[in-house]
Structure P
Amino acid sequence: MAESAPDSPEAVADALNAVFPALVRLVLARQERRRQGRTPEERISPPQQLALLVLHDGPRGIGEVARGTGVAVSSATRMVQGLERAGFVVRHEGGADGDRRRRPVALTAEGRRVLEASVALRAGRLRDLVAPLTPAQRAVLVEGVEVVAHALQLAERRTAEG
């Protein structure tokens with residue numbers, strides 16, 4: 001079997017695949033910490049946090065929440081209902097036609113506080129993760145993350161286009 005060039009898509013995929021087990025362990029440990037969390041920001045799930053991020057800049061309709069989180073409208077509706085029960089979001093009055101499905105969703109003060117606190121928690125965990133690296137390793141990591149972010153944006157565009 002021929003070895004692929006280090007910059008080939010196969011080599012990059014193999015390198016990313018190699019970190020998969022460690023990433024999954026981190027995600028599972030995070031889920032366990034979330035189950036045991038004492039505060040709302042410790043208990044909020046990644047999908048809920050993403051929904052709150054979508055709402056950060058102002059009220060959005062359920063369709064926009066669905067697109068922003070990458071889930072079906074029915075899933076976004078259930079997610080918003082849970083966030084509403086938790087007191088993190090509120091629905092505003094609907095459009096002129098009174099259609100309840102068109103009621104925009106907005107963060108409450110508590111939702112904004114929980115979002116900001118959960119983002120700060122995640123940032124702290126990421127800082128702890130990279131702190132043992134050398135400055136040169138962190139610089140390489142930042143460059144790599146920027147490249148992966150660009151690849152993800154391209155993939156999202158391709159998905160949105162069809």
Structure Q
Amino acid sequence: MPATRFDTPIGPCAIAWAADEITGFSLPPATNSQDRPSPWVSAVIARVKRHLAGEMQDFADLPYAWRRVSPFQRAVYEAALQVKPGQTWSYGQLAAAIGLPPDAARAVGTALGQNPWALLVPCHRFIGADGRMTGFSAPGGIKMKLCLLALEGAELFAE
């Protein structure tokens with residue numbers, strides 16, 4: 001699977017693809033892969049750089065390799081794509097958006113923790129029902145989550 005690492009305002013990210021689909025995305029510190037991206041991948045990279053420089057982008061239109069995830073994960077990720085920059089939802093709200101009861105919040109959180117497209121599928125926009133920042137499995141953990149939310153203009157409150 002080809003992949004390439006590229007610099008952004010928050011550090012090196014990486015994108016992987018196969019044919020005409022995105023198979024993975026990594027936040028800093030990304031591994032050093034340097035396959036030559038096709039023009040459509042270069043266009044995605046340019047959008048990511050703009051987003052991380054403060055020019056908000058919506059990545060819902062990208063061609064994700066959905067076959068790599070379960071039907072449940074796909075439902076979670078497609079619903080997550082509806083949450084726009086600057087917004088935060090609770091895991092329970094995301095569960096409700098896909099027709100599940102609030103007690104499915106933990107399963108939704110688990111699916112988000114396995115997201116192969118961190119940032120592009122905005123798993124960082126989901127917080128605990130009480131407003132607390134909960135785990136973030138991408139490199140940098142909660143510190144990276146807070147960085148991305150602040151960059152996107154989300155209103156964050158200290159405990």
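Read-outs throughout are calculated quantities, based only on the coordinates presented, and are distinct from any laboratory measurement. The structure presented is a predicted model; accordingly, all values stated were derived computationally and were not measured. Cβ atoms are built from the backbone, for glycine too; each structure is taken alone.
Just a few scattered comments:
- Winner on Rg/Rh (Cα atoms, Kirkwood Rh) once structures P, Q are ranked, highest first: P
- Structure responsible for 18.0, with mean count of other Cβ atoms within 10 Å over residues 13-20 calculated and labels P, Q on offer: Q
- Structure (P, Q) behind the derived value 1.4 of distance in nm of label points 7 Å out along Cα→Cβ at positions 37 and 69: P
- Rg and Dmax of the Cα atoms in Å, for residues 5-52 alone from the coordinates reads 9.9, 28; which among P, Q: Q
- Calculated for structures P, Q, distance in nm of label points 7 Å out along Cα→Cβ at positions 21 and 45 is largest in P.
- Structure responsible for -22000, with helix-only ellipticity at 222 nm (-39500 (n - 2.57) for each DSSP H run of 4 or more, over all residues; to 500) calculated and labels P, Q on offer: P
- Value 21, calculated as relative contact order in percent (Cα under 8 Å, 6 or more apart), assigned to which of P, Q: Q
- Which entry (P, Q) yields the derived value 3.1 for distance in nm of label points 7 Å out along Cα→Cβ at positions 77 and 125: P
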